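I've put the structures underneath this note.
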Structure 1
């Protein structure tokens with residue numbers, strides 16, 4: 001009986017995995033199909049001829065690499081901002097005693113619960129007022145606003161797990177507050193920092209709404225809006241190029257997640273248990 005139940009659970013699990021992974025599989029298969037096979041009826045599950053022409057056209061005939069560079073700069077810079085501010089903010093919320101500390105922590109979490117769409121107009125008006133409209137910096141600041149609250153709450157949970165005695169011992173031995181933070185706290189906080197960085201990078205890399213509203217110049221457009229405007233119009237969709245672009249857009253996230261998924265999982269678990 002236990003063996004049969006185990007077999008049924010395996011079948012259900014693998015069925016769900018295949019169901020979820022099928023769009024990714026179909027995307028990859030479509031990206032290497034010749035144009036003549038794309039709309040064949042009935043469709044071919046595997047290409048009769050494998051071609052990388054769509055990838056070559058994407059890289060040589062379109063501004064895909066410029067969009068890719070913009071997304072890398074956007075996601076990386078946002079991640080650095082969020083991790084730096086979140087680490088210092090979490091340290092303040094956990095290690096220092098001041099009036100309203102817990103209220104501030106709850107307000108930070110409350111800001112994360114707000115729908116991001118309600119902040120678009122105020123953020124856009126702010127960017128225009130300070131002269132940053134239609135720039136990558138406007139997107140970096142916007143992405144920081146909705147990634148920082150959760151990152152701060154997540155890092156606060158990790159910070160609470162670092163024993164205060166370790167920092168106290170370093171201070172007794174003559175270390176400065178910043179020295180103890182750098183040499184004692186940061187190494188203990190590394191799993192939380194990595195999981196926070198992964199969460200922020202993925203969120204910024206995939207974000208579409210803010211990029212659509214805050215940036216209308218092709219020169220600073222990230223992948224999410226650049227590819228859409230480049231390959232999808234009211235009268236035509238370049239399916240072959242779109243699938244090739246989707247594969248290349250997914251590769252960085254797949255590679256990063258494959259190597260660092262344990263940190264991301266532990267980070268979500270810590271935020272759910274301690275927070």
Structure 2
């Protein structure tokens with residue numbers, strides 16, 4: 001997709017962080033943008049801040065009916081969706097697998113995995129039927145899609161699922177001869193100061209943990225960066241607006257993998273494959289004050 005002006009973009013998780021940066025970048029391209037989010041107050045603030053041709057819809061991506069209602073609204077108001085960004089995501093505390101609870105998986109996988117599936121199910125059939133060019137960009141993570149972190153088992157497993165799901169989707173869209181293409185978006189370039197660090201604020205009460213976890217396992221971005229500094233790690237921070245513009249360039253290029261420095265993943269994946277081929281676990285336990 002080269003000419004984005006006048007086209008319609010939908011971004012879930014669009015009220016903050018990467019989602020809001022994507023919405024801002026799409027607006028800058030002359031697009032009409034619909035941002036969807038589960039947080040009503042944040043959604044109102046974001047639409048007021050972004051201005052222009054943007055509107056907000058409250059949506060819980062873990063519920064298909066809610067995503068279908070979002071799609072109904074988009075097509076009723078605008079008649080089309082050209083770019084769908086399945087971006088909404090949440091995370092759970094850093095725990096050993098045997099310390100996790102079913103509710104951890106129900107919540108995180110409900111948003112991160114089912115949220116992507118629901119977006120595709122609700123939007124893609126109508127996007128295909130329109131006969132127009134379209135693009136589906138699913139937000140994954142290097143933590144899962146490329147190199148999982150052992151202590152983030154719930155989140156990493158959800159993002160591995162998103163990457164695999166998108167590979168299948170991409171093959172299906174092209175193989176069926178549609179005018180749609182798919183991409184895995186790996187937010188990258190450095191540490192990301194987004195709402196993913198504090199997503200427990202949106203965790204439904206019915207999916208709350210029965211056992212509370214140590215606060216150190218639910219660190220904020222600022223706390224993590226301070227801990228990294230004390231440990232002697234000089235971690236770069238990626239500007240979200242720059243990341244969003246990079247993503248748009250990837251959409252224009254028709255890239256299947258949209259990631260800053262994606263050429264570096266080859267060495268990581270080769271090493272991972274070699275360990276697996278030797279019958280070894282490819283993940284090492286690396287943590288910072290989380291043992």
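Observations on the structure shown:
- Computed 1.9 for distance in nm of label points 7 Å out along Cα→Cβ at positions 86 and 166 - originating structure among 1, 2: 1
- At a computed 5.1 (distance in nm of label points 7 Å out along Cα→Cβ at positions 6 and 110), which of 1, 2: 1
- Entry that produces 0.65 once FRET efficiency 1/(1 + (r/R0)^6) of positions 38 and 174 (r between Cβ atoms, R0 = 35 Å, to 0.05) is calculated, selected from 1, 2: 2
- Per FRET efficiency 1/(1 + (r/R0)^6) of positions 54 and 78 (r between Cβ atoms, R0 = 35 Å, to 0.05), the highest-valued of structures 1, 2: 2
- Source structure (of 1, 2) for semi-axes √(5λ) of the Cα gyration tensor in Å, computed value 30, 22, 19: 2
- For distance in nm of label points 7 Å out along Cα→Cβ at positions 126 and 238 computed as 3.0, the structure of 1, 2 it came from: 2
- Relative contact order in percent (Cα under 8 Å, 6 or more apart) - highest-scoring structure of 1, 2: 1
- In this comparison of 1, 2, the computed figure -25000 for helix-only ellipticity at 222 nm (-39500 (n - 2.57) for each DSSP H run of 4 or more, over all residues; to 500) is attributed to 1.
- The maximum of mean count of other Cβ atoms within 10 Å over residues 190-197 over structures 1, 2, that is, the highest value, falls on 1.
We did not get these values from a lab; they are worked out from the coordinates using the rules stated. Small disclaimer: the values here were computed from a predicted structure and weren't measured. Cβ atoms are built from the backbone, for glycine too; each structure is taken alone.
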